[in-house]
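Structures incoming, each one as structure tokens.
Derivation of every value follows stated rules applied to the coordinates shown; laboratory data play no part. It should be emphasised that the depicted structure is a prediction, and the values quoted were computed from it without experimental measurement. Cβ atoms are built from the backbone, for glycine too; each structure is taken alone.
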Structure 1
Amino acid sequence: MQQAKKGDLVKVHYTGRLTDGSQFDSSAGREPLEFTVGAGQMIKGFDTGVEGMAIGEKKSITVPPEEGYGLRNEESVIEFPAEQIPADMKLEEGMQLTLQDQDGRPVPVVVAEIRENVVILDANHFLAGKELIFDVELVEIG
């Protein structure tokens with residue numbers, strides 16, 4: 001029986017959920033997710049969890065934050081002066097924006113809070129600091 005190993009191109013169906021049961025992603029209704037095992041294309045816990053699976057096998061993989069999207073970094077929460085926001089830009093909490101870092105690369109942020117003089121922007125990934133559970137079915141080893 002063939003098992004997925006590092007370097008294999010695999011296809012999986014998956015559903016990702018949080019420990020409270022809420023679903024954050026799924027391949028249901030889409031093509032299976034394709035990636036190369038061990039190539040760093042996936043978060044570490046998902047990648048290593050698929051290793052050793054056989055075609056048709058289903059399993060749940062629990063991924064701690066350190067092997068997922070990392071721990072929340074409070075240095076990634078930015079106080080942005082409200083007067084530097086264009087007057088015609090209507091911000092709302094939860095809104096996603098893209099800033100640029102000093103090298104011109106895009107940095108996605110979420111408007112976490114709007115105060116009188118500052119807007120609190122959070123550049124942490126929305127899954128940072130969370131334990132993730134993936135229900136995975138290996139459908140193909142290429």
Structure 2
Amino acid sequence: MNIAIPVHVTAFYTGLMVLWLAVLSVPVLRLRFKYRVSTGSGGYRALELAQRIHGNAAEWTPLGLAPILVLELLAASPWLLHGLGVLLLVARVLHAAGLQRTGAESWERGVGMLLQLMQYLAGGLACLVYALVV
């Protein structure tokens with residue numbers, strides 16, 4: 001017996017984030033080929049930076065998607081779901097752009113980190129409200 005539970009909003013933001021991670025993997029692959037490095041960074045700063053940009057997005061994205069899925073399964077407001085999704089996407093794009101541009105601190109990276117924290121807090125609190133009140 002198949003039971004389908006529609007999670008179209010989660011699917012949409014998961015698709016966008018997976019595509020974004022694929023975009024971030026291109027510089028890693030290109031530099032690995034260029035420098036002939038199969039693991040690690042081989043001591044190449046550009047490869048190390050590309051790995052961290054991709055790795056940071058891969059580390060922070062799944063937890064950003066989790067509350068969107070949980071809240072969608074709990075029939076939360078589409079505005080809340082899309083708000084969390086947009087925050088996640090903008091946060092990850094800004095963070096990567098800022099880190100790529102400077103390799104260190106930048107306003108884009110700072111705003112991206114702040115937006116990601118806001119998304120985590122809003123998503124976590126919304127999950128608690130839906131679990132305890134709604």
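One of 1, 2 was used to compute Cα extents along the principal axes in Å, and the result was 63, 35, 28. Which label is that?
Values: 1: 63, 35, 28; 2: 53, 41, 19.
Of the structures listed, the value fits 1.
Can you tell which of 1, 2 yields 16, 13, 12 when semi-axes √(5λ) of the Cα gyration tensor in Å, for residues 23-62 alone is derived from it? Kindly include the intermediate steps, with their values, before the conclusion.
On the way: 1: 16, 13, 12; 2: 18, 10, 7.
Corresponding structure: 1.
Where does the value 25 come from, among 1, 2, when relative contact order in percent (Cα under 8 Å, 6 or more apart) is the thing being computed?
The value was obtained from structure 2.
A value of -1000 was computed for helix-only ellipticity at 222 nm (-39500 (n - 2.57) for each DSSP H run of 4 or more, over all residues; to 500); which of 1, 2 is the source structure?
1
Please state which of the structures 1, 2 yields 3.5 when distance in nm of label points 7 Å out along Cα→Cβ at positions 31 and 95 is computed from it.
On the way: 1: 3.5; 2: 1.8.
Source structure: 1.
With distance in nm of label points 7 Å out along Cα→Cβ at positions 55 and 79 computed per structure, which member of 1, 2 shows the largest figure? List each step's numbers first, then the result.
On the way: 1: 5.9; 2: 4.1.
By distance in nm of label points 7 Å out along Cα→Cβ at positions 55 and 79, the leading structure of 1, 2 is 1.
To test your reading of the models, identify which of 1, 2 gives 4.0 for distance in nm of label points 7 Å out along Cα→Cβ at positions 39 and 71 when calculated. Before the final figure, lay out each step's value.
On the way: 1: 3.2; 2: 4.0.
Answer by label: 2.
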